[in-house]
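Taken together, the values in this text are just the output of simple stated rules run on the coordinates, not laboratory data. Remember, it's a predicted structure, so these values are computed and weren't measured experimentally. Cβ atoms are built from the backbone, for glycine too; each structure is taken alone.
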Structure P
Amino acid sequence: MIRTLAAALVAFSLPASASAEEFPFNRVSAVIDGARFEGDIAISQGLDDLEIGGPRYGWTGLLPEPGRGWPDGLTWRWASVTKQVVAILVMREVEAGRIDLDKPVAAYLPAFRSPNAGTATVRNLLQHRAGLPNPADTPAFYEAGFQGSRDPVTGFCAGPVTGAPGGEWAYNNCDYMVLGAVLEAVTGLGWDKLFMRDIAGPLGFEFAGAYPGEQFTRWGFIDGVREEVVDLSAYGASAGLYGEPDDILAIDIALMRGQLLGPDALAEMWRGDPELGYMALGQWVFEVPLKGCAAPVKIVERRGDIGAVQVRNFILPDKQMAVVAFSQEKPFDFGEVWQGSGFAHDLLAAAACPVETK
């Protein structure tokens, strides 16, 4: 687990044998330092040398928590990177023949009473095109004592819809809460237990899991003030996982190695649709120019944001590279990779492209 004794940025690399010629360590460090980044960044390059794949590089510049210091077992909320993990679990069931992406939700959840249950498909849920009600429109959904039910089958998510399935995509946590229920109906196990059985266990995660139950999750700061307490368990299968940055790297590497999904299922999950802003299933997949790279680079992106904590997970399959960043403090602007500038673009360009990025 990454820990630090000061708020200053600390960079480290594993294994020690990896040389600066093999990875542009100083160039990446300059991008991070120049942005005054507060949080954790981890990069894995290659698929063969370590259990999680290739040399591992990390930067940490965490802020201390008043009155708490630096607790052991510190983890991060994964926020909507959870959706990426749920998509993997769904595609594993697709491979096993237990889920059909284009069957209606009602085929798996007969008790789901949403007006769209008979026409919204599993694919619609994965692409945020099911027309379900959006918890973001009801802020009290995430507050203690919410009077409406959080049960994804019979509660809020089965309520009045916002549109017909299959139209334009609209970001919505209910989609993945319902997918969690689909997984349980098909397998007999809760989505969180499936994560532990099929991903966390085989990949050897020590601290990862689903809320509630993690007492050392890293909290964020807004303009230097610690954010208010958030009931992270309320997010369920939409944003309810926690773990270390290395755990997400391990998932990324396992996907590139073919350990979690076969090639056909992975290709389907990573098929970005330009008509939907390159949305794939549970993530966005696109090709963009990066400064210093001779050709456009394929990027699989998943982002998350709860409270003051932001997370970005980038997989660059053609480069055999994964980049995970957790920002602890707001305001912090990651920017958009496709715009050709900003922190996320410069970070990926410095790590993946052979020519120095200015």
Structure Q
Amino acid sequence: MSDETPVEPLQDTDLAAVERLKDAFNKLKGELGKVIVGQQAVLEELLIAIFARGHCLLIGVPGLAKTLMIHTLADALNLTYNRIQFTPDLMPSDITGTEVIQEDKATGIRQFKFLRGPVFANIVLADEVNRTPPKTQAALLEAMQERQVTVGGERHRLPDPFFVLATQNPIEQEGTYPLPEAQLDRFMLNILVDYPEEEEELDIVRLTTSLRKPNVTKVLSGTDILELQEIVRKVPVADHVARYAVRLTRMTRREKGEVPDFIRDYVSWGAGPRASQYLVLAAKARAVLFGRYYVSTDDIRAVAGPVLRHRIITNFNAEAEGLRPDDIVQRLVKTVAVDEHENESGRLPKIFKSANAG
């Protein structure tokens, strides 16, 4: 972190944009609430990833409105949206697009023309991404990391903003192809979509079995999102908060330094440096969405689960005792000490008071 180029401090216009982002966050939750009942934590994590310029993997059993949630989000953000249903016979060109020979009727000249695939959209839903072979899954790698696709030796830029929101079904693993670790690591957040509460499920039944069709109002445009993503990057992070994120990540690596006994007992491989980056970025986005101009270790702890759970590989001992990566993360959060400079009261840390005073 010390070698990173210093980020310019927030200006008055930026602080106004933070307030605008907080208002947009509340409006988005309201619009999504017209269609999606409950799932507030899931919606919050989705928006954190979008404003932090990251991709998401949503895991949940069928019927929990994962697809509807993503489609509704695209509508509320006024973004283009494509859904790709991943199947065993899906080919890479079915995602990225392909070149076809086209003849000019006037001149008779034939030339290749690139026909864009469904990946050319602001929000791409990769539905049941683990049901297609690795060759096709890999077609998303370049798109997710470089935000471009290469076909026939020519690069084609993807629209900006660009997000891949993939879904997986945690049951029915027969005939599936688990995502390789390299591709899992490119998803900023791994979001768990759980069953609704009883009252929420009753509201779902009432909403979906009537003639009512909620009208979702567009809250933000693509240009607005790009501007707000820049604001998130500008949010200052105190050294002790950044160090806490790095320490949390490094504590997952059993072969490096002093780690808790439960890491040595239950973890095969820990998280890489991208986890530290995403912890800080997601914490920045969370702070701004709640109207704060600084990041606290509480923000880091709040996003630790979705950032780390798919980057920790547990061993046989953990499986035998029924321990999941989430259990490891929860124990880590309780174990890793917070720097003494952390202000537990939630007030603005001293290092930022002088810059924003007056």
| query | Suppose you compute semi-axes √(5λ) of the Cα gyration tensor in Å for every structure in P, Q: which one lands on 33, 24, 19? | reply | P
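Thinking of P, Q, which structure, once distance in nm of label points 7 Å out along Cα→Cβ at positions 45 and 293 is computed, gives back 1.4?
Values: P: 1.4; Q: 3.1.
Computed on structure P.
Matching task: -6500 is the computed value of helix-only ellipticity at 222 nm (-39500 (n - 2.57) for each DSSP H run of 4 or more, over all residues; to 500). Pick the structure from P, Q.
Numbers: P: -6500; Q: -13000.
The correct label is P.
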